[in-house]
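Q: Pasting the structures in now, so scroll down.
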Structure P
Amino acid sequence: MDTIIFEKPVFVRSWSSCVGKKETEGPLGRYFDHTSQDNLFGEKTWEKAERRMLETAWQDAVQKSGIEQRQIGVALGGDLLNQCVSTSFSLRDSGIPFLGLYGACSTMAESMLVGASLISGGIRENALCMASSHFCSAERQYRFPLEYGSQRPPSAQWTATASGAVVLAQDGGSIRLTRAHIGRIFDPGVTDAGNMGAAMAQSAYETLTRYFADTGEAPADYDLIVTGDLASIGKRIVLDLCAGDGLNLEPCYDDCGMMLYNAEQDVNAGASGCGCSAAVLTGYLLPALADRRLRRVLFCGTGALLSPLTTNQGESVPGVCHLVCLEAV
């Protein structure tokens, strides 16, 4: 099976989020731990701002865990910038062993999947998992600097200025990470980099159908199944594909790209970026599990595996989706 069942307990011990101005104005704005009305976060460049934002999130998560920083077994995470510099620079003075990950918008789920495997396998006692993105740094790398004033098609998504961090451990939490599913790459042949939702939707569908086949469960067994980040176009495709297989996701399905912003915020199809699902997870989903407003959640990180180079060469956009199952103890 592609699905991993963690027989030795893995608990979500603590979490924290840090977001920018636009994110505080959305429907989840009141849930985030740290917010800023200045998207530069007091720094001089967008890249340094993203680093500061992520550093704020992971340091707060570690402090909440009650584990000393020097006792964190491993840090796992990534971002959208080349060589994941936001993540690595935020950790460069930490002294924490580091494994850099790149799964695009699936990075948060991927980091928790790997972290839980290391803990359940007895390799580490705990793990710090994180992800971030920044609208302005991502625009400069993937499209054009903001000063260019380029037009965005309706299918485009708005990269979230957001970050989230989670500490997983062998004990000490009221939320357990019970299962994970390693996604496979699927390429539906979408060549429009401005339509990432359509490019990633098949990978989400494939991961969900394989997971339900492995476990013998159904969507109705979960309070919430959430992908991140397919936005409006990709979400509709997933619902249609699953309905064709007799899987009714409608009553319990949502997408982080639809949850982060209001329709009035002019974000085209919705939100995207590593930080979108990371912030929705740490700002809203984990507190809801801790308060027992939710009991069982499938958190499915979806990533578009492209770069400016591949886009300029006319390549299509492959997608991947990693899944973790979170349950209130």
Structure Q
Amino acid sequence: MIYLKKAVTLIDIANACGTSNVTVSKALAGKSGVSESLREKIKQVAEEMGYVGVKGTAYKGKNNIGVIIPAKFINPNGSFYWALYNSLVTRFKKENMFCIMEILEQEDEDELILPHLITDKQISGLISLGQLAEDYAKLLYHNVKNLILLDYYVPSLDIDAVVTNGYSGGYKLASYLIKMGHKRIGYIGKKFATTSIFDRYMGYMKALIENGLEIREDWVVDDRDNRDFIHMTFPEDMPTAFVCNCDEAAFLAIKQLRSMGCRVPEDISIVGYDNYLISEISEPTITTVNVDAEYMADLAVKTLVKRMENPDEKPRIRTIEGDLVIKDSVVELK
């Protein structure tokens, strides 16, 4: 009988060094906050124990691909990321590969604790689905050989990424509202929460600037804090329409506006982004930008497979265009 040696984890290294697994993560990721002497000790102990969760080493799960999704993006009633994950599973199956998903809790992200998929060496590649803090993305970068960012990018890091063209999408949505006669247009979304939200905001601004329309800071409404959607604070002097950064934000905005006595779209028009299921079950249905989850997943898989076959190739950000889908949430102003 052959016994397999248990994989060495960060916790094992931390116990051997008399420190915490957070400190070990920082040391192995090259992050500040750890003395050089302790960093060297941790690296030496990790090497002696046979830890292979560092960049450039092999994993035992040759055909296993990890997918990590921050808990804040997972809605128990479904979300765009569930649809995208399902598309990834289907597409990897065609490559004779298997997806293993791990939900990343906010506490682990805050404390820079690596996912079990990495520390237990279960995977040969990783897709990070949904925006992570830059420090955590750096941690993944230093600990995963084959890494793809999906639906976001980190400007300061050379990592393959697959994203939608949020800039173009935001521009299309605002331009459609302008075409429908709207001149007082706001934006719903915490601008700096994700690169996607910010790109869509910039596209919205471009459309307004081109048409000589006013951009008012009090018409930019936060829809979330750093973790969850929040109760929105609308201005007293309301615009006639809002561009929302995603369909879920649009759905919640419609619900809240109605509770305030506003009619959608008769009083205020709303547009979203993603063309996810919630845009269709909403009342009214939400005009949006369609994101082809299957194509996005296909491109992510091709990018990861290519990265595994050509590890020295320069990383790229691959962008997907979205199409405007007109539904019932916008009224034309005569």
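Q: Comparing P, Q, where is relative contact order in percent (Cα under 8 Å, 6 or more apart) highest? Write out the running numbers ahead of the final one.
A: On the way: P: 26; Q: 16.
That would be structure P.
Q: Where does the value 12.9 come from, among P, Q, when mean count of other Cβ atoms within 10 Å over residues 33-40 is the thing being computed?
A: Working: P: 15.5; Q: 12.9.
That value comes from structure Q.
Q: Another question, then. Which one of P, Q has helix-only ellipticity at 222 nm (-39500 (n - 2.57) for each DSSP H run of 4 or more, over all residues; to 500), as calculated from the coordinates, equal to -9500?
A: Numbers: P: -9500; Q: -11500.
Working through the options, I get structure P.
Q: Which one of P, Q has percent of Cα pairs over 37 Å apart, as calculated from the coordinates, equal to 26?
A: Details: P: 9; Q: 26.
Going label by label, the one that fits is Q.
Here, each number is a calculation from the coordinates, and none is a lab measurement. Quick caveat: nothing in here was measured; it's all calculated off a predicted structure. Cβ atoms are built from the backbone, for glycine too; each structure is taken alone.
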